[in-house]
Each structure stands twice: as C-alpha cells, then as structure tokens.
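Listed after this line are the structures, all set down as structure tokens.
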Structure I
Amino acid sequence: MNEALFSYYDQPLQGNHLPSNRLNELINSNRIVIIHFLRHLGCLFCKHTVDEFYRFRQENPSFPPVYFVHQSSIEIGEKFFDQHYPGAAHISDTSLNLYHLFHIKRAKPANLLNPFMLWKGMQLTLKGYRNKSGFGDELLLSGTFLFLDGKLIWSHLAKNPGDIIDWKKLPA
C-alpha cells in the first residue's frame with residue numbers, strides 16, 4: 001500500500017466527531033490512530049466489532065482513537081453509533097473512495113461459505129446480534145489500519161465477512 005496516497009488524498013471527509021475533515025490531518029491527529037472500515041451497518045460482525053472497540057475504550061480511556069469508515073449516510077451512521085458506540089468518530093464514504101484508496105476488497109461468493117465464518121456468525125446470533133440488509137454493498141469486507149506518528153505500521157484486510165481480529169493482539 002502506497003502511504004504517499006494518504007497525504008495526497010484531498011477530498012474532504014464527511015462524518016461526525018472527527019478532529020479534521022482531511023485524511024492526512026486525521027491520521028496525524030494523535031500519536032496512535034486506528035482507522036477501521038466496516039462492511040456495512042447491518043452486519044452482525046461489524047456491530048460486534050464496534051461494541052468491542054467501545055468496551056476497550058470504557059476499560060481503558062487511553063485507548064487510541066478509532067475512526068470508523070462506513071458506506072451509509074452520516075445520519076444513518078449516527079443512529080448506528082448511538083446504539084453501539086455513542087460519540088464515535090465516523091466517516092460516511094457513500095462513494096467508496098476511501099474503501100478503494102485503502103484497497104478494501106469484496107468477498108467472493110465462495111468466501112461466504114467459510115465454515116469458521118458461519119460458526120462465528122451462529123455464535124454472534126446466539127448473543128443477540130442480527131444481520132440486516134439495505135446498508136450498502138454487503139460483499140465489501142472490513143479492514144483495520146494502525147498508524148503511529150502518521151505512518152502506517154500495521155494493517156489487516158479481512159479475507160471473509162467473519163474475519164474478526166483478536167484486538168488484544170494489536171501491536172503494543
């Protein structure tokens with residue numbers, strides 16, 4: 001991934017609770033910054049992930065800022081985050097420009113039948129999470145990017161919709 005692209009991306013970001021509406025300034029807004037791309041706001045895996053980030057923040061107020069990127073409108077995003085992570089900083093990317101810039105992939109139909117993903121989905125369903133359609137491209141996958149002093153030091157691009165990171169294994 002070409003980090004120089006991040007500094008040249010000049011389109012203003014649309015969202016709520018952001019320290020800047022420019023990507024380069026956002027990446028440099030704190031010593032450590034996490035940008036997490038959600039699949040779609042009806043995704044049960046995404047709801048669980050956002051709930052996990054919220055729990056981490058509650059348990060550790062010094063947890064680095066997380067900027068969520070989603071493909072829904074700002075208003076739909078705000079309703080989602082009011083329920084899962086009140087006050088979360090989020091970017092509405094309805095045109096998918098950031099998804100393309102960060103090389104977020106789409107799932108292949110075969111990836112939707114991954115046994116691990118199906119098992120994880122059943123576990124989350126038993127915990128009360130539900131999938132809902134109508135929130136954008138449901139084949140888009142997730143991605144997580146960790147920046148230190150404005151430089152990308154770690155990333156994870158999901159291989160299937162249920163590819164959930166063990167967040168405790170993020171670089172210290």
Structure II
Amino acid sequence: MPQHPAATSAGAPPAAALPRSVPTRLRVPAIGVDAQVVAMGLNPDGTAGEPPLSRPDLVSWFSDGAAPGQIGVSAFYGHVDSRRSGPAVFYRVAQLTPGAAVQVSRRDGRTATFEIYAVERYAKTDFPTDRVYAHTGRSEIRLITCGGTFDPAKGSYRDNIVAFGSLVTPRP
C-alpha cells in the first residue's frame with residue numbers, strides 16, 4: 001500500500017468553502033454508515049477524543065479543528081469494533097474506494113458532501129500526523145479508525161486506517 005496518498009482529488013474540482021457549523025450526522029452510503037456525531041477535543045494525553053467503547057455506533061469530530069465545509073481538515077473518528085457488540089460504525093472504512101461520497105449534516109441545516117480520494121493504512125508507531133492533518137488550502141475530511149492486526153497484549157489494533165476526502169458539494 002502506498003505510504004502517501006495523492007494530495008488532491010482526482011474527481012470533481014473542490015467546492016467553495018462554508019462558514020463554521022457543528023456537524024450533527026455523518027453518512028457514508030457505500031459502507032452503510034449513518035451515525036450521530038459528537039464533538040470532542042483533546043484527551044489529557046494529547047490524542048484526539050473518540051467515542052466511548054460503550055457507544056460503538058457514534059462518530060466523534062475533532063472540535064478544535066476545521067468544521068466540515070470550512071477550509072482545513074475536518075477529522076472524524078470511529079471504532080472499528082468492540083468486544084461487546086462486534087463490528088462498530090467504522091468497521092468498513094478500509095473498504096472505501098475513490099469516488100465514494102461522505103455526507104455531513106451540519107447544525108446550520110446544510111449538508112457538506114465530500115468525495116473520498118484515497119484510503120491508507122499506517123502503523124500506529126509511525127503515524128504520519130503532519131501528512132494526515134496538514135493544511136490543504138481547501139475543505140477536506142478524514143475518517144480515522146483502527147485496523148490491521150489486533151495486539152492482545154495492548155488490547156488495541158496495530159494500525160490506523162485513514163480515508164481522505166475533498167469537499168465537492170455544499171447544499172443549503
């Protein structure tokens with residue numbers, strides 16, 4: 001798998017940016033995701049907040065970053081699975097392909113639609129933070145979850161899956 005996806009979408013040209021508005025729902029029809037979004041900041045250890053394992057159906061949005069539709073990277077996190085309930089909200093993120101749509105409903109009533117242009121897997125020990133969260137000069141989205149093999153000693157997966165997308169259609 002390539003280490004660095006292309007920095008631009010091969011599909012439609014990027015859409016005009018939107019003003020800031022909190023996301024409320026995230027839909028990814030290609031993989032059956034239709035989930036409530038909760039805003040979260042940083043954890044005490046400096047990592048991005050993610051939904052509790054007791055709610056594997058939720059997606060979190062990094063509220064200290066760009067809102068979906070604003071210029072910048074809007075990051076969303078979801079679990080791949082949980083011991084109690086099995087597959088979770090982002091169980092199939094690794095199966096996304098370029099061109100897949102991600103629709104984000106916003107509190108202002110608009111929907112920001114993004115087009116996935118790459119899906120990559122990175123070892124957690126070598127996660128390219130600058131690459132994933134770098135300022136792009138346009139509105140982009142990242143869907144981030146765990147992946148790869150499970151490390152029973154640590155109780156977590158060894159890798160992260162990151163889906164990269166660009167804004168293509170803001171709707172009123």
Assign the value 4.1, calculated as distance in nm of label points 7 Å out along Cα→Cβ at positions 107 and 123, to the correct structure from I, II.
II
For which of the structures I, II does the calculation of helix-only ellipticity at 222 nm (-39500 (n - 2.57) for each DSSP H run of 4 or more, over all residues; to 500) return -500?
II
Match the computed value 3.3 of distance in nm of label points 7 Å out along Cα→Cβ at positions 27 and 51 to one of the structures I, II, and report its label.
I
Using relative contact order in percent (Cα under 8 Å, 6 or more apart) for the comparison, can you identify which of I, II gives the largest number?
I
I, II: which one has distance in nm of label points 7 Å out along Cα→Cβ at positions 43 and 75, as calculated, at 2.4?
I
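Quick note: the coordinates plus some simple rules give every number you see, no bench work behind them. All values reported here derive from a predicted model rather than from experimental measurement. Cβ atoms are built from the backbone, for glycine too; each structure is taken alone.
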